[in-house]
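Nothing in this text is a laboratory measurement; each read-out follows from the coordinates by a stated rule. Because the structure is predicted, anything quoted here is derived from the model rather than measured. Cβ atoms are built from the backbone, for glycine too; each structure is taken alone.
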Structure 1
Amino acid sequence: MSELLVTADGPVLRVVFNRPAQHNALTWAMWDGLYDACERADADPSIKLLVLSGAGGRAFVAGTDIAQFTSFTDGDDGIAYERKVQRIIDRLERVKAPTMAVVEGYCVGGGLVVAAACDLRLAVPGSRFGAPIARTLGNCLSMNTYSLLVHHLGPARTLDMLLRARMFTGEEAHAAGFVAELCEPDALAARQAEVEERLLSHAPLSMWAAKEAVRRLRVANLPDGDDLVATVFGSADFHAAVPAFLSKEEVTWQGL
C-alpha cells in the first residue's frame, strides 16, 4: 500500500500520510509526494480545498524518518536536506486553495513544519506538538522553519518548545492560537466536515489573497541560515546522535 494516499473527494483533495506503524514518519518519497499533491491541487480547477491527515490515529507525522540521516557526512548534507524541505514547505504554503491539517496524536519535527505551513489546523486534546531535537538528534531547523514557528507561536513559546524540548498538548497549542479547532476524537470527523463545508462556501479569490498576503508578510525579511545548518548538521554531536537514536542508546552531548 502506498505510503502517501492522495485522492480527490469532489472539490477536496485529501492527502493521508500512511505509515501508521512508523507514526507516519516521512520518507523522501513521501516528501516528494506531498509536493506533487500541491501541484495537483493547483492544476485542477475543481479542487477548492487541500486536507492533510495521518493514518492510524496515533500520529499526524512524527518527523522525517531518522534512518535517512545515516547517509549524512557533513554540513552540506544538512543544507541540502533543509533546502529540499523548504522547497516543499514553500510549495504547500503557496497552494492557491485553503489548506488544513487534521491532527491526531504526534505532530513532531517535520510533521510540525507541515502542519505549520497549512492555513488551518484541527486537533484533538491528545495531540502532541513539538520538535524535541535538543534531546534526540542534536540537529537544528532551517531559518524558514524557525520563522514559521515564531510566526505562529511567538519567540517565547518557540524557544520554550525548542530549548526545553517540550511537547505542547492540544490544549496548549489551541490556547497559543496554533490550533484553530480543538475537539474530542469522537467529534473530530463531524467538525472537520463542518469546517470543510464552510471553506468551500467562501469566495476562493478572497481566501487566496488573505493567505498569500500573510505568507508574504512572513517571508519579507527572512534571513539566510545556511551557516547554522552547516555547523549543527556537520557536528560530532549530530553524527553520534543519529545511530544512538536508532539503537535507543543515550548520547553524551559535547557541543562539538
Structure 2
Amino acid sequence: MTRPWLIGLDVDGTILLQDETMSPGVVEAVGRVRDAGHEVMLATGRTWSGTRRYLETLGLAPEFVVCSNGAVTLRRTADGYERWNVETFDPSDVLGLLHDRLPDARYMVELGSGERLFTGEVPGWSLEGAREVEFDGLSAQEVSRVVVVSPGHDEADFHRLVQEAGLNEVSYAIGWTAWLDIAPRGVDKGTALERVRREREADGERILVAGDGRNDVGMFAWARALGGRAVAMGQAPDEVKAAAGEITGDVEDGGLATVLDSLIGARTVAPN
C-alpha cells in the first residue's frame, strides 16, 4: 500500500452533530480509511471519559488519543489506554482573575490524574465521576485545564475579558457560546499531535486534520507547516476557515465523510 496517513479528527461539530449522533456517512468513511491501513485518531477538547465511547462507535483503537485540547494524550496498552503525556499548570492566578470579573460563572478544572472538580452544574456537562467543591478548592493542585461557563455573557464579552485579564500566560479558546477553555501555556491540539507524530515517525506530508472550532486553529497551523492537510468544516467560524487550507461541507451534510473518502479515492454516498 501507499504510505499511511495520520488522521486527527475533532469530535464535536466534526464527527458529531449537536445531538451527539454521528455525522452522516462518517462511521462508514472512517471504516474505509482504517481498513485501507491509515491511522485515524481523535483530537478533542473533551476529557478522556467523554471521548472513549466514540472510539467504540467508530470502530477505532488508535495507538494515541489527544484529549483536553492537547493537555492530555493517552496511549493504548494491552490493558486499555493510559495517560501517556499530561501537561499541567498552577491555575491560581487565572482563576483569581476570572472570578473577580465573573463571580457568578460556573468553573471546572481537570487535574493531571483526570479527576474533575466543579463549582456548579451546567446543562450539557457530563459530570460522571466529577466532584463538586468550593471555588477555593479548584486551585489546590495543578490542573491540565480550566473551563469557565457564563451564560449571561456573549462571545464579545469573553474576548474583552480575556484581554482585560491578561490571559496571554496560558492558552485559551472561546467556544460557540460563553465558554472559555484554558490550557497550559503553549499547549494545543497541534503540540500534542506533533509529539504523537514524532513517536510514530509519521511523514508530515501524510497528515490530515479536520475540525470546526477555534481550538482547532493550532492543529491546523501545525499540519500546514508540515505540508499536510488542514480541513475546516463548512459551519466553522470565518477565522477558523481562514486558518485551514481546505473547507468541506457542514457536519450536518457529512462533510467529514467526503474528506476521508478523498484519501482513498472512494465515492461518498449521500445518506437517504
Structure 3
Amino acid sequence: MSEIGIPEWSKQLPWGVRIEWGLAGARALGPDSAALVVVDVLSFTTSVSVAVDAGTRVLPYPSRNETAATFAADHDAELAVGRTAVSAARPWSLSPAALRRAPAPARLVLPSPNGSAISAAVGGVPVLAACLRNAAAVADWIVEQGWGTAERPISVIAAGEHWPGQAVLRPALEDWFGAAAVVSALARLGAGPLSPEASAAKTMYDAIDDVPGLITQCASGRELADIGFADDVAIAVEIDGSQVVPLLSDGAFSDARGRDGGQL
C-alpha cells in the first residue's frame, strides 16, 4: 500500500502513459505522475479551451453554490452561471457556445462538479485541461517537457458524470474518447510505454472513423441536444481545432505556451 492508502497494483506503474476515471482515479495516479491531464468533454475542459483561446484565465471551482460567488469576488473574477441562467448581465456559463459568444473576461470562475472538482482537488503536480479540441496540442506540449516516460509518467483522467440524483460515477463515453485522443496523440509522438488500460483506450480511439458522430449520438450528447444545447456538442467535436494548452497555475488555467516558450 502507498502512503495515502492506494494499492500499488492500482497505480499502473511502471508505465509512462496511464489512464483512469474520476476523482478517485486522479487521486490514485496523480501523486506518482509528472503531470495530470483532466478530460471533461461535455463540457468543462471544452469550455476551458474556448475561454483560454479568447485569453481568459479560468479558475476551477467544484460546485455552483453560494460559495462560488464569494470565491469569484475574492479573486476579482466573473462567475459562470448555469446554462439556462445566462443573461445580458451574466453571459458566461459552462456552455462552450455561450462562452464563444460572450465578451472574454480577464478571469472567470467556472464551477463544475466533475472536471473542475478534479482539477481543484489534486495538488502537488501540474494539471492540464484537455478535450477533443486540443488533445494533439496538449500531447505535443507534454512531450516537449520530457514527460510521458516510465521515469516521468503522465496520467490522463476521464472525468465522467454522475447519475442523476446520485453521488455515483457514470462513465461517460465522450470523456473516455477525449482521454483516449490524448493517449493516441502521445503514442504518435513516442511517449510511453502505455499501460494496458491506455493501450486499450488508444486502440479503441484509433479504430473509430467518425468520432464526432459518435459523441453527438452518445447519451451525454443527446442530453445536451434535448435541452437545446446542440451547439455545445458541435464545438466539443472540433477535433484538434485549438492549439491552447491550459495549465493550472496559481489557481487558474492559462495557456502554457505563453510561458517563456512553453517550458516548465
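Taking mean count of other Cβ atoms within 10 Å over residues 134-141 as the quantity of interest, name the structure among 1, 2, 3 where it is greatest.
Top value of mean count of other Cβ atoms within 10 Å over residues 134-141 goes to structure 3.
Which structure, out of 1, 2, 3, was mean count of other Cβ atoms within 10 Å over residues 14-21 calculated from, if the result is 23.0?
Going label by label, the one that fits is 3.
Can you spot which of 1, 2, 3 the value 23 was calculated from, given it is percent of Cα pairs over 18 Å apart, for residues 190-237 alone?
Derived from 2, not from the others.
Thinking of 1, 2, 3, which structure, once helix-only ellipticity at 222 nm (-39500 (n - 2.57) for each DSSP H run of 4 or more, over all residues; to 500) is computed, gives back -8000?
Comparing all candidates, it corresponds to 2.
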